[in-house]
Structure I
Amino acid sequence: MDSAPCVFSPSAPPLSGGCRALSLAAESDAPGLTLWLSAPEGEPPAEGWPLLIVLEGEAYFTAAAECARRLARRPQKTRVGPMMVIGVALAPSAERLGAFAFVPRADKGGRTVAPHGPDLLRRLIEDILPLAVRHGADPARAALMGHSMSGQFVLEARTRSAPFARFVAISPSIWWNPAVIKAQPPQTRSDLFLAVGAEEEAPALPGPHLARRMVSNLRDLATANGATLSILAGEDHGSAPFASLPAVLRFVARS
């Protein structure tokens, strides 16, 4: 190796199939959004591709899109066929808790967070879902995925009969509004997938963390609703969304 300095230059994350990006300006109380779209090569089938919309796309879109593309290479083994993945990221200026909240609650500093979840949900339904359909997605196989506070958003969206065929909530922040458990409608063709890291309620965690009942709340929800629940051994709050991806993609891809 020569003595010349080796310098990395900024680069977008490498996706084997590439992706396209789109920015949507803020609208009323709905935040501005950045969208990333990854779609299979070639023309979509007559009915369209299955669709996974990933909230907090800045954190999870690259992993979800690449995992979907890789697993679709051998669907007979992976049970994941070609699908479209769209990542949705809030504008940097958006207040994250408020953007995903449907009910007000005080944050750690005691400040009441104004809920703008209904405004974001409206954008997903009126802007993003039709956009995905125009690019080849099948609205009858559209899934919405979120983690933590955006996972709670997914549960709230389901209580409001949002027009998604499937809902994926990873480690949802049910402690923000525990009433969302009883508010869940009955299952429709097993349309709800839940996952959480087993370590999210480990006895050694501080009391305030244990009070959030990250695992217990999901057990209660799965028992009441009959939802599919995956408790991921050895995983914590940060790793759960990545560890759950293969199961999530199989859930979205199934007929």
Structure II
Amino acid sequence: MIGQRESVSGAHFAFTDRWGGVSAAPYEELNLGGAVGDDPGSVRANRELAAKSLGLGPDAVVWMNQVHGADVAVVDAPWGMEVPPLERGREGGSAVPEVDAIVTARRGLALAVLTADCVPVLLADPVAGVVAAAHAGRPGMIKGVVPAAVRAMVELGAEAERITARTGPAVCGRCYEVPEAMRAEVAAVEPAAHAETGWGTPAVDVSAGVHAQLERLGVRDRAQSPVCTLESGDHYSYRRDRTTGRLAGYVWLD
């Protein structure tokens, strides 16, 4: 259920795998995404199971309506619903804003990010009492969603040098094949994302791009999951399966 978990100076980071939930195929088992076609009751049960395994209440978790952008929301409470009604295929309809990063200075409030190949980015400055979660796919990485999240944290009193950054399971650069023109477009913005597949074709390494951005911002304490979602049967991968569930990354402070 919780594939990776770490605590650093009162900051907690966790990433799920796909097991330990109640969803049926093709979402089996622990699908946490509310806008992928799964039964809303199953998603609600899965979110409760995941929160309980982390020692959290489902009403203490904030989710996003992710749209591959770079907008950031500062939050101090959930949006008012755990698994909202599915409207137009979106995570929460009009009740949850379209953002790809959320930031809070409220201790005990967990921030969640959903992924199935994109890079889940969790950030924390325990001294300032500020955490952030960001969804960094290829478009969001290019648009600068992670630097935007760090800037929002700094505005709340965080310092980049004190931030701990953890990135979770994501498709790796050896597997994320793209057309040459797309690789060139990405590399023009973030050279560190330039990659080649294991079979010698153009690729993009979004995780490498995210970590390069964090390094330039002065974030020194960084770690990257070794898991490639496309290669791992224990994780959801949109590129591999298309119709599939979503993993979640959680970050919060005591």
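None of the figures in this text is laboratory data; all of them are computed from the coordinates on show. Values in this document were obtained by computation on a predicted structure and should not be read as measured data. Cβ atoms are built from the backbone, for glycine too; each structure is taken alone.
Ranked by distance in nm of label points 7 Å out along Cα→Cβ at positions 79 and 207, structures I, II are led by I, which has the greatest value.
Source structure of the calculated read-out (relative contact order in percent (Cα under 8 Å, 6 or more apart), 17) within I, II: I. Looking at Rg/Rh (Cα atoms, Kirkwood Rh) over structures I, II, structure I comes out largest.
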